[in-house]
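Multiple structures follow.
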Structure P
Amino acid sequence: MPVERTRDKDKMEAKELIDRLKEIVDPEFVLSSEMDLALYSYDASLEKAVPDVVVLPASTEEVARIMTLAHEEKVPILGRGSGTNLTGGTIPVAGGIVVHFSRMNHILEIDTANRTATVEPGVITLDLQTEVMKQGFIYQPDPASQKVSTLGGNVGENSGGPHCLKYGVTSNHILGLEIVLNDGTVIMTGGKSRENPGYDLAGLLVGSEGTLGLVTKMILKLERAPEAVKTMLAIYETIEDGANTVSAIIAEGIVPATLEMMDNTVMRAVEETIKVGYPLDAAAVLIIELDGMPEGMDEKAAKVMEICKRNNVREVKLAKNEAERNILWAGRKGAFGAVGQVRPSYLCCDGTVPRTKLPEVLSQVIEIGRKYHLPIGNVFHAGDGNLHPLIMFDERDENELQRVHKASTEILKLCADAGGTISGEHGVGLEKLRETCFIFNESDLDLERSIRKAFDPDEILNPGKMIPDEPCRQALGL
């Protein structure tokens, strides 16, 4: 039958591709078994698709040769780190080659004199932070997945984290990038100097979700570690009071290192797994962290506590030592995994609103959960208005899954209508392609398509991600 011949032809082409990759990389690191391909068919999103082959290069030269092969044969190709991304950015929807960077995991240099670190993309975020901290420095971007996420993945998604309020997201800490372009050409943009002439290609590449090239080296900016840190837990009877506290602190001219909020649903899930000591009869807690010079720190902490009291705080607890601080953060950074105590699956709606809109938007998020009969827990970077409503469900229930997608779209529309956007740090990937129409018109998207086409005329780099192929308003039925 024709279908069978097509399948046989596909198998032959895949075998030839695998053989040619084994000429570039040690055959041990070219994976093609059914089990191996299944392991690379998913990430932390709800999507799945199987690649044709997975290859683990050890150097920029090998990446360039792999890219050249993909370019010559017009084979789809995408880069992958730990697969912790939440919007389907590393799903191989067109099959092809998955380039896994786990072997390119070296910290090449820590240059404290110039306050830079040069690293490969497979370095785990927390591993770099641990190493530079030994020398009195800190790499500030701290996604909740920092124990397992890679720096290459952070660059692709422009990841944030609790400290992004004061210190910014990944793009604020990139000085230079080594990139392999679609035809295997290797370029370097930026460097250790803080200012460089020419186009800001790093600004374009960070957050491009692997659609413009593969990053093989990064020069990152380091900061001196703060001399003093004070961490507080503020407990509230209503989410609105906690959100109002956030706006009041910023309005007072105080910029904490972090302002992180969790609601009761998430606190209960955390207590089931980590035993932080969160008050289960409260509506919400706010983690407030101040850092900087020791001089004036006590006065600033007292001012923050006073602002909390003005906004109906029930209690403010100050961590007495590093152990108490660490347990508070363990709860926050373990929140996503902990919601598995409530339902077996979750979808994270990463949207951002002006922080003054937080009380209003959170109230409407709760109503959307009631409308679709879905539990929604809220854990988010309150300081910069970056929401993370966690819609909890069972993906084996098709009807429930459909309601989840409808609720997600409504939440993202809500964020956009409030003057915000559809992603604060998790990107667009596959899951938000249709929702791009909430923030872009077709002229905006056509410009983005033309930029992508300039870098990748054959559309082999992570195809199907970030920019919708069809008019997205039409796809949403608008």
Structure Q
Amino acid sequence: MYNPKSTKAEEFISNDEILTTIEYAQNNKSNISLIKDILLKAKNKKGLTHKEAAVLMLCDYEEIEKEIFELAKEIKEEYYGNRIVLFAPLYLSNYCINGCIYCPYHSQNKHIPRKKMTQEEIRNEVIALQDMGHKRLAVESGEDPVNNPIEYILESIETIYSIKHKNGAIRRVNVNIAATTIENYKKLHEAKIGTYILFQETYNKESYEILHPTGPKHNYEYHTESMDRAMQAGIDDVGLGVLFGLENYIYEFIALIMHAEHLENVYGVGPHTISLPRIRPADDINPDSFTHALSDDLFKKLTALIRITVPYTGLIISTRESKECRKELLELGVSQISGGSKTSVGGYYKNEEEDKDSSQFQVNDNRTLDEVVNWLTSLNYLPSFCTACYGSGRTGERFMDICKKQQIHNFCHPNAIMTLKEYLIDYASSNTRKNAEKLIKKEIEKIQDENQKQIVIENLKKIENGIRDLKF
């Protein structure tokens, strides 16, 4: 049944192929000769197959794990440099008709406050996010055709893009909403969304149907084939994700890689991003009831191996993880993180304490965006608010072509410097500004093209004089 070029879910995510791969990896996890050959291939920095990656995931030689971690860091540096893209989630509504047993928004939860923001409330949220310094949002909403129809999502996107407060502007709206039709994906594309994001939750069909007992999300095939419909509708940047803890981690790891391989085989473009959330406590949800919790050590190895296996993708870690964990994962290939996040409807404009009872999950990193920026610069990472590729049409195949040639830094590095400068002038605390200005000077010296370096220096002066959204 396995066919990565098929558009049928049970053929490109074949249960038999996953089980065969697990058996193969188990049988070869101590085959040091094979492991060395796979690592040698990985050092070409062009990725691995799901079978090769599974062998590395299950091998438990300490010296091999050390090589995996070092290689992941090296690959991230060559593809994306020391840049870390920052974003925030924006929850529009928690009305939902699905029965997902791991999510507090499930339809059987009768005591959670149900909220849906008006366009004026969205405006207040966006201004609050702009005043923090954010330029990139991930819009979230429960699935409810009555309360959250596609028209509501489209109107909300239009509202978000329309708001220009002081020097603030949201320049890229990514969208994380339920699987929908090609017609609706076309509407999202026309609304100029950035990346369409949808977490698979689990690729194990049997577990999936148990975890989603009611509602349209129960349909495994429709959900799993959503990225195909999105790309057929013209959306060329899509983001995959698994909620680790719902099913055996090695099963999910292999299937996630297979999904990336499928997109490459059919559309020539793999996932723009891969998100790696772990299940967390929430209202009416006890994570201890799920028996597949992923340890920190395994989570680090999994993150590193996804970076090695799918080197071109943006790896995302949210505020589900603690400051300490996020620091370790940054060293292993993560390239995007959220900052100052609220996971409740209306959580930015209002006091968060009022909305904790409507949060989708427990946040483990509660620092402000300014604190996160300062922290990143102290670790010699370059915080980036850049959306230039999106604004310049470098998306989908065009972006991947540049990225796979390890040339995207020619655009992203100078743009990151300039957007950080914007942030420092418009939003940063004095301490963050002082520390980040030192980093900017170091980063300018890294620019090898003298003409480009001079343009960046000139643009930084323009930014100081009030000009915004300069880009390469």
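The numbers here are math on the coordinates, done by the rules we state, and not lab data. Since we're looking at a predicted model, the values are computed, not measured. Cβ atoms are built from the backbone, for glycine too; each structure is taken alone.
Using distance in nm of label points 7 Å out along Cα→Cβ at positions 30 and 262 for the comparison, can you identify which of P, Q gives the largest number?
Values: P: 4.7; Q: 3.5.
Going through P, Q one by one, distance in nm of label points 7 Å out along Cα→Cβ at positions 30 and 262 peaks for structure P.
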Ranked by volume of the Cα convex hull per residue in Å³, the structure on top of P, Q with the greatest value is P
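Where is FRET efficiency 1/(1 + (r/R0)^6) of positions 190 and 342 (r between Cβ atoms, R0 = 41 Å, to 0.05) largest, in which of P, Q?
Working: P: 0.40; Q: 0.90.
By FRET efficiency 1/(1 + (r/R0)^6) of positions 190 and 342 (r between Cβ atoms, R0 = 41 Å, to 0.05), the leading structure of P, Q is Q.
Given a computed value of -14500 for helix-only ellipticity at 222 nm (-39500 (n - 2.57) for each DSSP H run of 4 or more, over all residues; to 500), which structure among P, Q does it belong to?
Values: P: -10500; Q: -14500.
Derived from Q, not from the others.
Have a look at P, Q and say which one yields 20 for relative contact order in percent (Cα under 8 Å, 6 or more apart), as calculated. Let's see the in-between values first.
Details: P: 15; Q: 20.
Only structure Q yields this read-out.
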